[in-house]
Structure P
Amino acid sequence: MTDAMRDWNELIGDVVAGNWTDPETGKPAKVPFKTILLAETLDGGAADVAAPLKLGKRLAVVSDSNTLEAMGRRVARELKALGTIDEIVMPGNMECDEPSIALVQEKTRHADAVIAVGSGALSDTCKYATFKDGRPYATFGTAASMNGYAASTASVTLANGYKTSLPAHAPKGIFLDLKVSADAPTWLSAAGLGDCLCRSTAQIDWWASHRLFDTFYSSVPYALQKDDEAPMLKAASGLARHDVAANGYLHRVLTLCGLGVCFTGISHHGSMGEHQVSHWIDMFAGPAHPGTTHGQQVGVASLAIARLQSELLKLDKAPKIKPTHIVEAEFIDRYGREIGSMCYAEAKKKAFDKKGADAFNAKLADLWPQLREELKGFVMDPAEMEKALREAGGPTTATEMNLPRKIWRDAMKYAREVRNRWSFLDLADDAGLLDDFLSRDPQ
């Protein structure tokens, strides 16, 4: 099928309509969306696609200073056919934090529903604001920059600076204009590709955690994406040329990844060690933060962790860990009392004492040959990942992100402290192998 003839909604439409069978339950899929639509252009069609959602007679269209001209003004104008429109324009550098969420709640308080026109922080802010006050919302995405459009969780920075993933709700409708995404700055699409590259690293972390600790694991999110990853990577160079089809392939993977959360209720299938690195940078880089986006940071972290995982999986004998070095005073010194105590509480849940380390080593040694074989099926060649990201125009190293190497190394070293999600970062650090890897890894 040629790109011009491609049905960008293949499979996605079946999942939303309940015509796709969950391979784990054998039952028809149930997701909370009324519609998800990828179209090569939606120009002139906003009212037609939004009308079936029956969102109410007064709608707040929320864009930001970056997306207003790209799509926000157009959507607001077209939606006037449905009722009264309140146009809200947020700052272009907004974050999804508690003040921004409260501001969106205040500015849209008279509306029956909210229409988000943007991506990333704006989308998550509208998602969580409407979740808090029980109103529906829909999203017109303006960039293929992240996989959160279809996720029922929101990435929120709390008042104390701690960044976390919180349960929220899904939009009633998601509308993705591929031409608008293709016309966006190419670094946004490259960031979206970076966010997708974590599939392999997250799946390796998640499956290993499942096998070693009996934590929950689901294959459904990966079943949704399995046929789309290769076409997306093949088209990666088109992202740097504002190619519509390349953005279509990318949006499909981003959307299907987001849909995975609807089946699991958690984000683990696309958010493990590499996302913890990105969150650590956002939370603790301070003035050294270069202004890079989450997707850009996840892309670089995914490459590094893929190389780390590759090294460990080449070991014939299982790595042998020691009891976790964990001292609350050191956490407080690094992060301050409030966040330090929170991070310590998270890290302590997965820390090993001597008895725990001995038991873990015995289990890992016994399981290692089989586990290595199982994980081989999830691996993506780090060189292939790097080639795709470079062709898309995304950064592939900390240096290319303009992030100081010390900050990068601290992020890789201490990211494990941010969340209670065991990953190969925990394995490498407890085994005394992480520092050596970081001294050699090209950044």
Structure Q
Amino acid sequence: VSRQRYWGCPIPMIYCDNCGIVPEKIENLPVILPLNVQIDKTGKSPLPYLEEFVNTTCPKCGGKARRETDTFDTFVESSWYFLRFASPDPDLPFRPEHIEYYLPVDQYIGGIEHAILHLLYARFFTKVLRDLGYIKFDEPFLRLLTQGMVIKETYRCPVHGWIYPEEVSKDGLCTKEGCGERVEIGKPEKMSKSKCNIVDPDEMINRYGADTVRLFIAFAAPPEKDLEWSDHGIEGAFRFLKRLYSLVSTYAKELKDVELKEEILKDLPDKLLRLRRKLHQTINKVHTDFEERLHFNTGIAAIMEFLNYLQDILKDLSPKEFEDLKTKTILKEVYVKILLLLSPVCPHLCEELWESLGCEGRIVNAKFPSFDLHLLKEDTFVLVIQVNGKVRDQVEVPVEITKEKALELALSLPKVKKFVEGKEIKNVVYVPQKLINIVV
């Protein structure tokens, strides 16, 4: 546990010629690291040469003694920092009532480099403190997510070695100092300065905005997988946000003064009901993906899918339908809740659009949207119709349709008729809310 470093927690042990190695008295803890030191060019710890620190008295016999000059390695502190974080008491390591309230940690997120040693040490310290009666729980972390690395392909010039992406022309030639040599493009690797396969976030933010960069990183891969940086991917994220901005700002003035009243959202026409159902299904999926699975990529994909659906609905709305208060109320709910869903990932753009819709307060302080359980259930589904196991047609039907009604409907469809006419039906397999298979 010891390191020959100056900057660290002093080890509270004392060497006495008569008593041997003796721990410092509890009332003398903590041992304070002296600040009146000079560090030379070698970087070695000055503590062994600081007489006023080294020379002390033995806690056991009171005779002359020497203080330990090594300091604890940082893992000694990082192995129980979560306890101290929950209870930063000035007089105690931590207070039991604080620990009982806050811990164990609900969710630990860390890099792969911490997946073995740090977590092993943290679990060891936790179990020791449990055995000593300081804490009651057995494991420090209830859930663990080890996130992947950001990776990018490498570029190597036969003259200049590793070069930066911006030093490669569109033709794959090295542009450094007018070189012109063909560049060897390597497989994607962890971003590192030594191999020059890095992207300057400031440059990306200046070009696309912080929200675009955040969206791309969250959308490009599940958090536990490596994220391969892609210029095309960040362009796609930028186009999506521009589309969102256009969709909201086009209707913002019309919707600014519309109030979200629940009574207006009742008895909706079929088109608007389907839109509202799709919205609440999307909210449900984003809840699950963001909060439970921590898969931001699939949550964002659900929002993108919903916006495509919304655009199709908007194209079908007549000017008269749009003037209807129910339509405006549904659209206001749609925009408000989609902005709330996306705001953890794209806070700046969502804040601006939130204000343009006339919403009160700031979106960063607003509650995450809830969903209506009744709206999650579909009234209809697409029934797949097979003849001898081959798909012959599909049709939208009520969810409560019976096997008999489904067969009657299937036999009336022209695409199915030609495969069953003049033949004997030997069997009918019906899977509710999925398919019907007619065996002839």
Structure R
Amino acid sequence: MTQTSSNSEPSDFRPTAAKHPDTSADVIIVGAGPAGSTAAIYLARSGIDVLLLEKSVFPRDKVCGDGLTPRGTKQLLALGVDVSGDDWLRNKGLRVVGGGTRLELPWPTLQDYPDFGLVRPRRDFDQMLAEMAVKAGARLHVGTNVTGPIRDERTGRVVGVEARTENGPVSFHAPLVVAADGVSARIALGMGINKRDDRPLGVAVRRYYHSPLKTNDDYLESHLELWDRSNPSDPKLLPGYGWIFGLGDGTVNVGLGMLNSSKAFGKTDYRKLLRTWLDGTPEEWGLREENAIGGIGGAGLPMGFNRTPHYTDGLVLLGDAGGSVNPFNGEGIAYAMESAAMAAEAILQALGRPEGVSREAALQGYATAMKDHLGSYYRLGGLFSHLIGKPSIMATATRLGLPRKRLMYLVMKLLAGLYDSRDGDWADKVVRSLTRMVPSV
């Protein structure tokens, strides 16, 4: 493969293969998912020499719900992405199913966020962002499996990364390394930054199905209770939560998740659980084995800042590598992109200063900004995850809460993080008050 020039069109997308000698840069970004590519776009647009290293080859798949709330939509609009085309399916709210109730909650009208969400498969979504990074000037190496950091023997700072490619091992060097390598977090682990077991952790499985009836849904559908109704005379309540997101092309993305606060966590066959739940859904939905597309994929969901610090010794952690998944709802893309935007701002400030304490202060500012931005909210999310891990509490809350639309309006704003940071209505003020009552994580 040859390198794509910064002014090429997406149709000419040809990422650089690792056999070329361009192995040094101002910034190395490990991982070309939503976090890594977003950071690369912002930095490259500002003239920073960026190496973007991706272990896979595009297009590639990722286990994800493929749905974006308005928080994610905001990040795309900030990048200048045109979301008006047919390759984006808009949604206008959240449908919550549980306790015998189905409630449709439109996305709120806010100053801070748009009033629509989006759906696009990660196979297309991630490649689209990587293409934008290349067009902005980033040098993308695919098929480059980063195995660990290179550290300065005297200072211990990260000064690059080691990688495996089809052409053999390669060393890449830069004064700053951005780890956007997902839940594996190899760079962080190589720097001795381990995950915190006192923070939430989730697991999710998902599969695609042909489903003409559910494919053009205007709402993201969330199931707070997973019922096994394969035997109608003896329905069983299963642990976890589920989703059904229409993709607009005759197919749907269906999955379920579970938190480590549940006693069933780590003891459950999640793939079997997904099939059992879907066997109890209405047959006309088509969510049966004969309509399945491919296998069932699974992934971990690192939540609530379960890996910190977000900056140390020349290493910046983004997205899942820094445990940025929302513990309230399992949403990861929006928060990954938010972390990337904040990190890019800090890196630009740092690289504009001389090496030394002032540059380090700017980089530490990213960790502080992340804490200020989400620390208290994620503390609340951690408390919430402990509560819903208890089936009796979850069942009672669902039964009593869902019929009360005003209460659910507040709950939706809290769980989706869709509230205005200034002014706003009564629900925005309640959520802001709650975040002020708890310390940051």
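When mean count of other Cβ atoms within 10 Å over residues 137-144 is computed for each of P, Q, R, which one produces 29.0?
Of the structures listed, the value fits P.
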Quick check on the output: -12000 is helix-only ellipticity at 222 nm (-39500 (n - 2.57) for each DSSP H run of 4 or more, over all residues; to 500), derived from one of P, Q, R. Which one produced it?
Q
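Just checking, which of P, Q, R has the largest value of mean count of other Cβ atoms within 10 Å over residues 185-192?
The structure with the largest value is P.
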Identify the structure, out of P, Q, R, from whose coordinates relative contact order in percent (Cα under 8 Å, 6 or more apart) was calculated to give 9.
Q
One of P, Q, R was used to compute volume of the Cα convex hull per residue in Å³, for residues 289-424 alone, and the answer was 184. Which one was it?
Q
Mean projected area of the Cα convex hull in nm² - highest-scoring structure of P, Q, R:
Q
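No lab work stands behind these numbers, since they all come straight from the coordinates. Keep in mind the model is a prediction, meaning the values are calculated, not measured. Cβ atoms are built from the backbone, for glycine too; each structure is taken alone.
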